[in-house]
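Readers should treat all values here as calculations from the given coordinates under stated rules, not as data from a laboratory. From a predicted model like this one, the values you see are computed outputs, not experimental measurements.
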Structure P
Amino acid sequence: MKVICQGNELSDALSKVVKALPQKRTNAILEGVKVTAKDDTLTLFATDLELAIEKKINAKVLIDGEVVVPGKLFADYAKKIETEEVELDGTALSKLVIRYPDSELQIKCFAAEEYPVFKEVDTSHSFVILKKELKEVINKVIFNVSVDEARPTLRGVCLNIKEDELEAVASDGYRLALTRSVIKNNGIVDKIVVPAKSMNELSRLIDDGDETITVFVEKNYIMVDLFHTKIVTRLISEEYINYERIIPNVFSTEVTIDKKQFENSIDRVALINRLDKKSYVRIEVKEDNIQLYAHSEDGEINEKVAISLKGKDLVIGFNSKYLIDCMHAIDEPYVTLNFTSSTAPCIIKGETNKWLYLILPLRVIG
């Protein structure tokens, strides 16, 4: 293999595909990026066997071929030569020589035959969604995904694909996020679970434009084709929780509140016990205001925010981090906090009915 390409295009492509490299050291060859030169195209590919990213760039191909190059080293070095025209010479097979004006670097390589092949996903079934809608869907739920390895299904985002709507759900067992988006369905109604890492990388790779993208769904995989970039991820096989059954729809207390004021108050209140694992905040709903209270060895804090109240007064406790996380994800001016009792979940909604957040309370203290 021998090619000539632009350093900035090489660096940009590598920065994308290395996101699919394993986070933990496993098989040495999986820490590499497969580089293939053919037909005036340089193809870069990386996978951790769960997520795979392929990126193509234009190149002057002098000799066809392919090698596997240690990914992080290759990507880091490419950043240093972004302004140069670069020659990649892999004719020696056991090494890649990177040449640029009056200089060169030699990197040990692996044989491409040992590297996993790119999974070709069946394109018979798919759905179409706006880029900005898919990006928003991911960003509104991803922070609720569990990191507990004992509950693998909660380490992903559930995509409930309906006839004309996509419903995305994420939960860590203590809180849940749900959002909806309009889609054009091409022959699939299914509920699938996509690993959180894959959803995170997909969100980073797509922009928030008005163009549509197609998500292809196979039995155990999904694929997104972004013209010169392909993303394929293996799905989580375990069935997702029956989230519809745990979302209440009857409430005795409904609070409408200015989102920004509430967010700022929670941010301030959380500072006093930021070192506490549960970051407890006590919330008292009464008449025309909501009172937030927290304390620690460092001191205590009280905040009041004006509200519109329907229903009963209430005292309830929460992990302030959970409240802050969902407030940061909401872009509407007002939200409603819906309660049943001090021991039942709180449901946070907006005016659009496109999303909701569920948060389990903590035992009321004081």
Structure Q
Amino acid sequence: MRAQFERLEKGNTVSVDKESENETPKQVIDLLREGAGSINVSVEEDDSEVTDMLSLGDNLIIVKRLGIYRIMMADQIDPARTNPDVSNTVQRITPFGSDEEFIGKILLTAYGFFHKGYLVADLDSIAVMDHVVEITKNIGEMKSLADRFAADQFEVARKFYGEIGQDRSLVIPSIGNVDIRVREYVQKVDHALQSLFDIVKLFYSEVGKGGWEGLLRYIDSSQPIDNFADFLKGALPFLIQIRSIRNAIEHERPDMRLVATDFSINARNELVPPLVKLVHPKAPLDEVPARELKATILTTTVDVVELMLVYLCARHIDPSQELSVQVVEIPEERRKSPNVRYGYGVMVGGQLVPLSK
């Protein structure tokens, strides 16, 4: 049995039309599992409309304006059909949906590349998209952590008046657990970038354990058909810095450690926000406000993931295609989703024309 899904216009409901693959006698559970119906993709905190449906093998990902959800059919949970009470399930992957920039730049861009069949046949597109979903989930968690940290910092600082007591003491605010919160954030970005490297290995298995430096060496030694190598050279310092911070967290020693501080007062009696610095023999990081560091890491991670997917796909288009398909930047007026900047295009009459999504 396979399920076909259709989004109902401007709503939260996905209709399900099921087709049986055999004509064996039906049991009650068969009738339940194979009957047409609908699934309401709505939760208490998200009543926004469905904007995209992504079919990933046996999985269906529902993209709404304010969240992303995975639908699991009862037959996926109970394939032997032993329990008629097993239900179809809806589970939220991230509380960020198509209204969010990074969802368009990563998840929707990737789906536009990998579901059309324009890439080389030996590429496991479903496996790639599984990693993309994992990246999306981790970046969503990064954003949640960064937003919560920024809100807490603002609220704590707002209540500080800087009044010195008669005993010349000053009570300064504390956001609490800065070290733990920074470490948790770094773990999320490290997981996202590890998933990105797992995608790279699906394209270039020969890179193996060479890491990002190995990928750069491999691309640098290949035919210079684009500026992929230049992009990697620009991204490498960031990728190395994240790896260095992760190593300092996981293998701390006197000359390699992450230092995070709460609010403090400087010599000018000014309130200083929580700070982070990295003590490292090869990739030190000077003190920087924790809030700014998180914001920079988030933005850079999204950009690196987006462009890595662009270059990987551009180099792996199936050469046997009848049309001369290329990866192109989509003009703003042609974008189905404003944050999906890249897609496929073809040459028509000497002009590069984007293909519809």
Structure R
Amino acid sequence: MWESIRNARRVVVKLGSGVLAPEGRFDRPHFARLCYDLATMREEGRQLVVVSSGAVALGVEKIGWPKRPKEIPKKQAAAAVGQSILMDRWEAGLGAFDLKVAQVLLTHDDVHDRKRYLNARRALSVLLEEGVVPIVNENDTVSVEGIKFGDNDTLAGLVVSVVEAEALIILSDVEGLYEQNPSKNPDAKLLSVVERVTPEIEALCGGAGSAVGTGGMITKVLAAKRAAELGVPTVIATGRARGVIARLRKGEEVGTFFKPLEQTLRGKRRWIAHALKPKGTLQLDAGAVEAVVERKKSLLASGIRAVTGQFEPGDAVELVTLEGGVIARGLSRYGAAEVRKIAGLKTSEIEEALGYKDSNEVVHREDLVVLA
């Protein structure tokens, strides 16, 4: 298992704010050590993509605010000030080892559109082939609700898909995933290996993370879950300890290892499952669930029992059971108002209900990814 991290040739490394700027102050000596470890990975022939937090913390420090603001405009202002400083640190830190870096700022709109997603993939591919280390961050200055990834853990999980990485390393201010909250129970046991991210595993995760970051353990575990669906292993470990990257590079057991799934997603289905934010939900009866999951069929209107959200034709929707469990994600061929009118109807009744019929299926099999 752990040797898959050692053998990975293309690796995404996510560094959280708690690693780079504990207590809101950028840790220059530790950053230099991290740059050395990353440069060593690069010298061994690996291609690296770094998802780096820290822009807001650096902006807060530069502006002189006493603590990280809660107001979105102030966070955006801090990000605008701090992003150039962050890139300057990376330029100098990795440049000391003759490595070139590139700034890549993304919003969810950049990957929601299929063409822009493929453009991002091509650009990152060229950078990696040329030996450049992309430093990826969310474009916080312009990101607002609806186009935000929300945190860099989620962004890192998506970058794995975009660059077709072979391993994901998430470094934070925590040792890994514990059976219980270690801050409340000092005897809590660290989980060395997670076979599969189940609802029970997700329930082990606490709330928000440190005062300088936005994510918590749940966002890290969900990023690992997304990577696993792509056949990519993930390690969540502390980035505050010295030599963690070097130990992982050697295949040592550090933190929590999340096993990849055997059946993985490729091509357009990879994009549907991981790059899109669902804009609505279709609740299915038992027969439709069986048809979609077991018999690999398209979703017909007759199996839909309820519709929530507002979406247009071509938007992503989640398919859920009557109990609310998510089983699949796909692109709807009808808008929300149309699906509400035809829900529960036979295919032969669609034209009479709408006055036209664009498709026999609400979600075609080619545009559908089973997640259950």
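Assign the value 21.8, 70, calculated as Rg and Dmax of the Cα atoms in Å, to the correct structure from P, Q, R. Provide the component values of the computation, followed by the final result.
On the way: P: 24.8, 78; Q: 24.5, 88; R: 21.8, 70.
Going through each structure in turn, the value belongs to R.
For the read-out helix-only ellipticity at 222 nm (-39500 (n - 2.57) for each DSSP H run of 4 or more, over all residues; to 500), a value of -11000 was computed from one structure; give its label from P, Q, R.
R
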